Structure 1
Amino acid sequence: MADFQIPVLSDEPAEFVPELQPGTMAHLRPFVAKPDHNVPLGFPGELVDDWKDKAIGRMGDLLNRYRSLRVYLDSCVKCGSCADKCHYFLGTNDPKNMPVARQDLLRSVYRRYFTTSGKLFGPLVGARDLTQEVLEEWYTYFHQCSQCRRCSVFCPYGIDTAEISMAARDIMDHVGYGMKYCNEIITKVHKIGNNLGLPGPALQDTLDGLEEDVKDGTGHDVKFPMDVKGAEVLLVTPSADFFAEPHVDGLIGYAKVFHQAGVSWTVSSYASEAGNFGMFIGSYEQMFKISNRIRKAALELGVKRIVFGECGHAWRVAYSFLNTYAGPWDFLDPRYPVPQHILEFTNDLIRNGGIRLDKDANSGMVLTVHDSCNVARASRMGNVPGGQFSVPRDVIRACVPKFVDMHPDTIHDKTFCCGGGGGLLTDDLMELRVKGAKPRMEALKQVIEQQGVTHMAAMCAICKSQFTKVLPYYGMKMDMIVSVHGLVSNAIQLGVNKD
């Protein structure tokens, strides 16, 4: 199945620190972006001749703009708290995938050009010149970080490795050495409106087909509207929800919830994408542009509130940045949060009797849940601390006969990344993705064997896509992964009177 060695799963999740194997992942890197992917984003088409000066200049710009970056680069004392916390290190054994070592690829250059000690003493204080070899290390290992922030949970100084990885990618983009996968996707968003490059007519055909499928399956006229002016809700969801399983099962679940609750809604052909890959490449300029597509769509359609579908990084950008980037939202109904997650929306209906669910519709299923990184460590749901953990579990428990959690060291804010986040969900990096999934696979294997788990729910489009691809590498069925709202879709009682 694979042209690389698949890790052997331990009987206990994250049981031990692996033996160091320097350079085991030095060979793996994603495809470099071409001019067609770079130029539309304002980046050089290819690596510029004076890349070194421009890279140092861009680093200086970022240091002046974001004080946090300088603090992160200055603070590390090499205590080792983060060393064994990265899923990629645990799966690959490559010491440069230790968060502290990956940080030092950038930190060493920062010291050389932006600190007095580095300018005077160079290598004696861990400072390095920015050479072609160093640039290649950056490109390799900063694309072996999914920006999941697990290491930051354990760092006594709160150093955010994700911010350092984002800065490194931003610098590389600004000298014409960016990543094809991410830059090509962002270009599609600006040109067409979604990550997949799915044009309006094709999207409309897809939604019409879903209406017919649900009508045939349930006998109810559940609508999947697009570009409807005056709808109450603008649904912004990952474009994978429009066609791929198990994602589309979640979209069907959203539609059934809106239908049963009597809430009008619509998607926008202009802003049909919740994901924002600007975060993955560390470009706040791109994050701003993509976020403002949503604002424009909301204004043109005259909606009253905005609801985001199941996508981890989309929710992080929405929760943390949408109000700043695309506000003010004074034209929306002030009774509702801006933005609102579909799980919050559905959970409120469950609690208030707005919809009824039948657990027996998911009989035979024993569920666990994967806490997606950007939901778990960079956002919140509901109005209480920890709502990002309780809200999804409350919805799942309302839908299934039995739910169990995985090992406590692998859930909530300690959750392991799926292995495909941070803009790394590309087949160029399949070896990394499979090895990076190892810690999550170990935790899943434990509850399968000890508690009879049959399915794992996820609330992130990238996680769902990643797991459907990597589960078979570990001898598990790809259809084990389900959307949370796929469970809701099965359990919801359409046409039943509300309480």
Structure 2
Amino acid sequence: MARAKLIETRSIDYVPLAERHGRVWHLWPVWFSGDAHLATLAVGVLGITLGGNLLWTAVAVVLGNALGTFFMAFHSTQGPQLGLPQMIQSRPQFGYTGALLVWAVALVAYVGYNAFNQVLAAQALHQLTPAISATSPGVIIGFSLLAVSLAAVGYDHIHRAQRGFAYLMIGILTVFSLGGLVTLRFTAAQWAISGFRAVPFLAQMFAAASYQLSWSIYVSDYSRYLPRDVGVRESFWWTYLGAFIGGAWMMLVGTAAAALAPQLDVAAAMERAADVVIPGLGKVLIAAAVLGLVTITSLNFYGASLTLLSVADTVRPLKSTALKRLASLGVALLASTLLALNSSGNFVARFQDYLSLLLYLFTPWTAINLVDFYLVRKGHYSIREIFNSRGMYGQWNWRGLTAYLTGFVVMIPFFSTGMYTGPVARALGNADVAMLVGLPVAAAAYLLSCRSMDLERDRRQAAAADVGLDPDDRVGATG
């Protein structure tokens, strides 16, 4: 991509070394801002709505963010090494066609999150201006068009928008947090150690973990233009700190607001809490959080576009162009907007079930993808073979597909949602610990299946296939 162009032309294709640019610290504002918005607030209220108190819900928020962000940040390091967006990297583990399985999961996430964001934006603007309906089709559509416009211009402009918004939100959240320590008053029961309840605690912790883990499907989309000599440690920590601080901070604001006014919806509770700190701060915080909702919705549209193009490339190999990327954005916009316009009912309850579903679907994939990158192939992939339908990675990779299904199936007895509760979850008082089961089982299943691989031959094939990929590269495209 030439930086002089308004609209990014690259999509799922490899970013040559000559086009790499940016600094690794640019990752923290992308992911801080990625969490500093109203949808993140909604995650922080779940423990309170289920009957937990402020103390233990806050602890669950911090632990959940620490857990989910740990896995998410490791995906960020893949971008500079491979120069590819996240989802296309699934082909070596699942096969050229088999990767459609995980791409379908990703599309469910992108469309679902954006539909929730669109509904939440309308609710927030209704809170700011009661004359606007909380289900206003005009607001939902207008919000979507604004978000998709930022996604259309692409990578560099998204990075710049996220940096500017990060500084704005740090200022507002600092005022609210410091003021809240002095002015907000909670009942003694909210701070009681004896108020621990397993179900609200675990539901909140794994909701927070799922929320952070769900970014894994597009983390390296926003690191793939960085120079390849960016270290794993650097990209991990800049991503981790941005996402963890942004996610935990924003969720804790939601937790505190819900503890003060559990009968109110997310936006109203936050406005009331902020107005206690400084009269009028509530509307400022809501307006800023809506702005953040625009930017994260843009990231979702961008990721959905890349995933749709990956699907199209599987059906028929394509050459990346700006027009194709814009067309895929139009499809993503239509799907999420139709879902948002037809949504209704209890938003928080639906959002909790949706987060649980994402957790179950992403857990096996993230385990397999990270194990393959760090423990099996150790970063040695062929860029050209990833786009070769008859290449070394095959149409269907039984190893990845079997490990994914194994990891998912073993979690079913541990599921605990409004739609289904497994027998083990019921025995545990409806506590949901499925993630703790699915991650190690999927990882172990994949590692076991890879024992029959000739990894040295795989590495030689990858290196030979990518000779000349970057004419000025003396190291080799796979490192």
Structure 3
Amino acid sequence: MHPVNQHFQTLTRRHFFGSAGLGLGTAALASLFPPAMTSASAGGLPDIPHFAPKAKRAIYLFMAGAPSQIDLLDYKPKLDEMFDKDLPESVRNGQRLTTMTSGQKRFPLAPSKFKFQQYGQNGTWVSELLPHTAKMVDDLSIIRTLHTEAINHDPAITYICTGHQLPGRASLGAWLSYGLGTMNENLPSFVVMTPSWTGRQQAQALYNRLWGSGFLPGEYQGVSLRAKGDPVLFLSNPPGVDSETRRRMLDRLAALNEKTLDTYGDPETRTRIEQAEMAFRMQSSVPEMTDISGETKATLEMYGPDVEKPGTYAASCLLARRMIERDVRFVQIFHRGWDQHGNIAGDLPNQARDIDQPSWALIQDLKERGLLEDTLVVWGGEFGRTVYSQGGLTRENYGRDHHPRCFTIWMAGGGIKPGVVYGETDDFSYNIVDKPVHIHDLNATILHCLGIDHRRLSVKFQGLDVRLTGVEDHGPVEGILA
């Protein structure tokens, strides 16, 4: 090979691997520091919002592990007289089962052991496990007919969070940051919390792809807030380094990166500069945001006894409200431990107790501060639970397997019609009778409330125009929109 050509090829290879290194470094840095204040992330895409949004921000309360809709929000009184009878094949209709129950010789029906009562203007049925949620049914749209194709946890959570069962796609929060941009200069636009739980401790793992940016630039992925130590990794200065020294160091680093940017023209270098600047600003903004010492006694009592314990669901809900006040675009709380294959009598009440009062308090707190009208709140998991028992069945205890054909969520706030119960399942909470809602429809609804037409938000990836909501014919759930 001619020496000149060889030189340029070597330079090209070096540039490629250097750029790849910067890209990986940027992704890693973004997991430690918040998204950068680039022009794209500050302003979003030029044509978004597509129409006037009802919500500016969103909070997603994700119950990882799949809450039992039959024991919480989908009351089926006729099951009482069918206790321990076999699930009719006409109801199951050949549905595939997980390996955890496919080998059972029979599928005995397990009515909920928990009592239900009617609440609100529409007489909405709610379990005794959710007494605080029951008090706010007139603020909620309860969807009983959500469904999905995924039957196991990891693909199901990945599916509802990213629009695809396989890893590699951008998460909902990343899409929102990419399309709408950020509303503040000193905090990330997308924050994630993974609080503790008191139910079944053997919980499914959570992977950062659930809040990752996938094929979008790394700056749009969620920033995970920690319960112990620095809220964000490396937020504090190292020992012996004060703010003035760190400022000088960042200035020198920025000058070196500017030279690299001039040489290669790689936009990721600009991202790297601005991520470092954002991290510097977060040294004051994040500790202020996480300091709840100024909250009133009445507010703390509203969230319940766990609110002052760092890392709990209650503490996370209060922090979510504080983030919304500071114009964080999207907050997602993943509460684990909902995978009750057995011992529902022991584990489900604990899980419900974790989330019931804090979720209610979050809605009331947002209402009192005038924030609920332009903040969307979503509560729900990745699929539902079976009407038949997994393992042994008694009147007092039972387990439930995974059930993707129907499950229940609720939504409230900006863009959502209050006091609605949407859709109907059969007497077994097994099949949908009226108004099915696919998880793509749910995501389309979330985007709609924030002023985005889900069909017009796409990115070219691997030769396709990729959307969060897939290529099928889906759309917002009109019956719950305000």
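No lab work stands behind these numbers, since they all come straight from the coordinates. Source: prediction; values computed, not measured.
In table form, for the structure just shown:
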quantity: Value -21500, calculated as helix-only ellipticity at 222 nm (-39500 (n - 2.57) for each DSSP H run of 4 or more, over all residues; to 500), assigned to which of 1, 2, 3; calculated: 2
quantity: At a computed 14.3, 39 (Rg and Dmax of the Cα atoms in Å, for residues 390-437 alone), which of 1, 2, 3; calculated: 1
